[in-house]
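Derivation of every value follows stated rules applied to the coordinates shown; laboratory data play no part. It should be emphasised that the depicted structure is a prediction, and the values quoted were computed from it without experimental measurement. Cβ atoms are built from the backbone, for glycine too; each structure is taken alone.
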Structure 1
Amino acid sequence: MMEINDLTYEQVTELEKNIKLKDKAKKIVDEFYENIKLNIKDYKGKGRFDVWNDSHNNIYIYLKDDKFYFRCNFFHETYDVEVTYSGVFQALKNGNRGIGHLESHIESIKRKS
C-alpha cells in the first residue's frame, strides 16, 4: 500500500482536488434528491419529465436503467449528467457544462420551497 509520504506534489494536489470534487458531487446529488419534485403533469412518457422549455431549448429529467439523468438541450448543444455520486463527480472532473445548469435548477427549486 502506498503511503501519503510516497506521493509526489502533483499526486497530492490531484488527490486534494478529487476530494473536493467528491464532496461537491455528494452535496449536489443529495440536494437534488432532497429537493426535486416531479409532477405527473410534466411526464412525457419513456421516463421523461419536462422541467423547463421554450421554442428552442429544454431541460428535462429522465430515468434510465434505474438512474436519474438531468439533460439540457440548448440550440445545438446537449448536456447529460447522471445524477449519482460517481456521475456528478465525473461531470465535475470533465468540466461538463450541464453541472452548472443542474446546480442552478436545484437552487431555483430550493428558493421556491
Structure 2
Amino acid sequence: MTNYLDNKINEVFENIVNPSLNKIVKEYDGVNGYKASIVSNCPVLMGIGRYKSIQITHPNNLVHIICIYWIEGEDKIIAENIRHFTLQKIFNIYDLNKKEFKKNILRLATVTDNI
C-alpha cells in the first residue's frame, strides 16, 4: 500500500500541484500590483512527506504563503495559508483536479478572480 500511495502522491504533485502553482505564478505575478512566486516555506509539522509553497503578495503588501503538503501515510493533501492558520483546505488525492485545486489555492490567498 505504501508504494502505491507514494506513487499516487508523486502523480498528484507532478500533474496537479506543481503545474497549478506554476500557472498561478505565470498568471498573477506582476498583474495589478500582485506578486506571486514559489517559495520554500513549510509549516513545522512531523511527518511531512512532500510539500510545495507559493507566496502571493497583494498590492497593499499583505503576504499570503500557501503551503500544500502531504503527511506520510495519509490519502489527502492539505493546502494551508501558513500566515493565517485558520485558512485550510483538505483535498482527497483520488478525485483532485487542476481547476478546483487552483481555485481553492487562490481562495486561500484571498485573490479575487477579477484582477
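State the single structure among 1, 2 that was used to calculate semi-axes √(5λ) of the Cα gyration tensor in Å, giving 32, 15, 13. Value 32, 15, 13 for semi-axes √(5λ) of the Cα gyration tensor in Å corresponds to 1 out of 1, 2. For distance in nm of label points 7 Å out along Cα→Cβ at positions 73 and 97, the highest value in the series 1, 2 is held by structure 2.
Taking FRET efficiency 1/(1 + (r/R0)^6) of positions 25 and 41 (r between Cβ atoms, R0 = 30 Å, to 0.05) from the coordinates of each of 1, 2, which one would give 1.00? Considering all the candidates, the number was obtained from 2. Assuming 20, 11, 7 is semi-axes √(5λ) of the Cα gyration tensor in Å, for residues 49-88 alone as calculated from a single structure, say which of 1, 2 it is. Among 1, 2, the structure yielding 20, 11, 7 for semi-axes √(5λ) of the Cα gyration tensor in Å, for residues 49-88 alone is 1.
A value of 1.7 was derived for distance in nm of label points 7 Å out along Cα→Cβ at positions 33 and 105; which structure in 1, 2 was it taken from? Going through each structure in turn, the value belongs to 1.
Of the structures labelled 1, 2, which one yields -15500 when helix-only ellipticity at 222 nm (-39500 (n - 2.57) for each DSSP H run of 4 or more, over all residues; to 500) is computed from its coordinates? Computed on structure 1.
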